[in-house]
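The next part holds the structures, each set out as structure tokens.
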Structure P
Amino acid sequence: MKILTTKKELLADVSALKALGKTIGFVPTMGALHEGHFSLVRRCANENDVCVVSIFVNPTQFNNPEDLEKYPRDLKRDTEALAEMGCNLVFAPSPEEMYSPEEMSQTFEFDFGGLDHVMEGLHRPGHFNGVVQVVSKLFDLVQPYRAYFGEKDFQQIAVIKRMVKLMNYDVIIVSCPIVRETSGLARSSRNERLSPAERATAANIARILFESRQLTASQSVCQVQSWVIEQINRVDGLRVEYYEIVDCDTLQPATEWKNAIGCVTVYCGDVRLIDNIKYIG
């Protein structure tokens, strides 16, 4: 496994692989890797000739500087784990390598078609601008045949799919199921910031989401939405930022259970956690 830190190195390796007719799979990450990431990497390695993983804590998608500063980083541990999973190339650039000073100081403009006005986009202004900015740069460099994303970040996948369509990328976006801890808590790099007690508390998020599925036969979308918010907020140490039940395709508020998904963001202490659950119509 090779670890690359410059765009020049990466482009040279990608060009050589393309010349050999190799298919390239790509897993973009911000590091602090866990089993959720590893499931993407293993699938990528199995389905492509070459597996490329990027590790880059992207500053332009953080609207909270404190959140950026606290984001966990452990490149040595991450690369050691990737070496055992069939990863071929790791791209771990610095912010200065990825962005010019002008790019760092200006908001990347993109037509989100309204996807940035709901849920994460509404509560984290500019977040998805940074996501599209960095993923488009990475796609230009890696030129993948397939790219793998976890469904925990459900809204992000919708944004990436729109980016691929509007920017004419020839890449298949592969959505992969949420990986959960034994307690049900969705695996996240941010879980590392939870104390053992907070981790146990945070497991109530998934428990309540799964319980809410049992209500769909007798209650409306609005009723279940209110129930989930009330139940989570009753747990000492948890605070709901939002819980929206939306259409899986449009991300607009759902009016019926068919094709509905519930997306939640909850603060456990000062750690911001996201999760979602699909409802069967």
Structure Q
Amino acid sequence: MTNILETRGLTKRFGGLTAVDSVDFSVATGSITSLIGPNGAGKTTFFNTVTGLYTPTSGTIAFAGRSLVGLKPHEVTAAGIGRTFQNIRLFGNMTAVENVMVGMHSRMHANVLGILAHSARVQHEEATARAKAHALLDAVGLPAQRADDLSKNLPYGDQRRLEIARALATDPELLLLDEPTAGMNPQETAELTQLIRRIRDERAITILLIEHDMKLVMEISESITVLDRGAKIAAGLPHEIRSNEQVIEAYLGRGAASMAHAHARNGGEPT
């Protein structure tokens, strides 16, 4: 299987702080891959470096064989990477459908003169974009009656869905989701888990996920990479990560790792 995204030695420093420390990482085309780690591990900084918000201090980033180093965020989007953010970044005074249409900007062809003249071509493109936006809102499960609501007035779970719809509007090959279930209740989390699967299966979009909900991560991921203090400490299948002592130690401390190891050594019986 080919890799759609690869980093080699990716490093990002802020003064004396190394937020991402020489990370080798890959995402297989067509997969659902998760990037996990305790708070402060460097996960969002990794996303921000891949997507052009930060310039790497050193290392390489390749997307579909093309270097992303030095590209601006809108250029990374145009290359085929969409994303959501840990803290929702919608345009609060725009409607839901308008927020999705903003996501299509990098794929639209109207120039300034055409927009000012409101030419027939511009009107057709706008109508097509609006129809596509409504279809995307439906695809992520946002009720049709909410399409013309201001995004700031939407319930929290619907705002999360709207942000995914806006990311899908960029026609990505790779979708980066940063804590998509943060703040959601169990039912909303289960529904979003199903949505993520549908996006991959029905739209053939590769998914890279940052998520703290370990139940979701273990259920949905085909590959998991773990960061701790900016460095990669493990990568593998869910069952391999679940029993990795270094991962357990990073999350719970050395004592917890020792207990887990003893538990496994005794065949899972209480020790």
Structure R
Amino acid sequence: MAGEWDRWIGGEAEGSDLLTQGLIDGFCATLDLDHSGTVAPPGLHWCLAPGAVPTAALGPDGHPPKGDLLPPIPLPRRMWAASRLEFLAPLTAGAPITRLTRVVSASGKEGRSGPLGFVELAMETRADGVPAVREVQTLVYRAAGSAMTPLPGADTPDLSGWDAVRTLTPNEPMLLRFSALTFNAHRIHYDLPYTREVELYPALLVHGPLVASLLLNHAAAAFGPLASASVRAMAPAFCGQPLHLAASSADGEITLRAIGGDGRTIMEGLARL
């Protein structure tokens, strides 16, 4: 199966943007960050040069069609799965932005729940021509669900072993704002009937990059500026349910975890100062 996708490896796309103070302020307001100034907080690069696909060209799930930059993987569910990040230079208001995306791998395997497709993208965001953020992003494709995913419980897990904890409940306005900031029309983040009836999730899903942005900013607020980070989604986070952001630091390395109300690991990661 994966061999059919090989010819998409090496494909590239480039976009441009302008980082405005309004975007920085909107990103911080969306995440309820205590942040001021002209330097963008970590995670804002996901809002830059997202690609303006016409509405009429979007697929039934709200995603751009496959077969242009991304391989035409015949699996309907597409999700962000992981990112490895290097923060090389500040992203500052007023900077012209270029973003180069390249397909570095496409593969398939059989998972416990059925066939899976994986695509890795190498992405470089430049500000004023200077590399600011380098990222290797993994997308995962899955078969359609066959049964409704149960809504997890919301008991309070034990968080006493972590150095820094923040608890919040992502709600519909937060998801809507983040979708707008990232120009992401994936319907699982705002269309509840579609989410329940087609993708068989019990509630709207919180964007993976939104959870990652919350984690990265939680770590930066607790311990200082980040030089690099890797984050990986482990389970879906649902709108309206508690989300616990946890971080601990040792020898310059920060362990990160987003934890659901029932104690599930939603996302895990490591960062360096």
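Read-outs: derived from the displayed coordinates by stated rules, not from any lab. Quantities reported herein were computed from a predicted structural model and do not represent experimental measurements.
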Computing Kirkwood radius over Cα pairs in Å, for residues 151-214 alone gives 13.9 for which of P, Q, R?
P
Calculated from one of P, Q, R, Cα extents along the principal axes in Å reads 48, 44, 34, and the structure in question is R
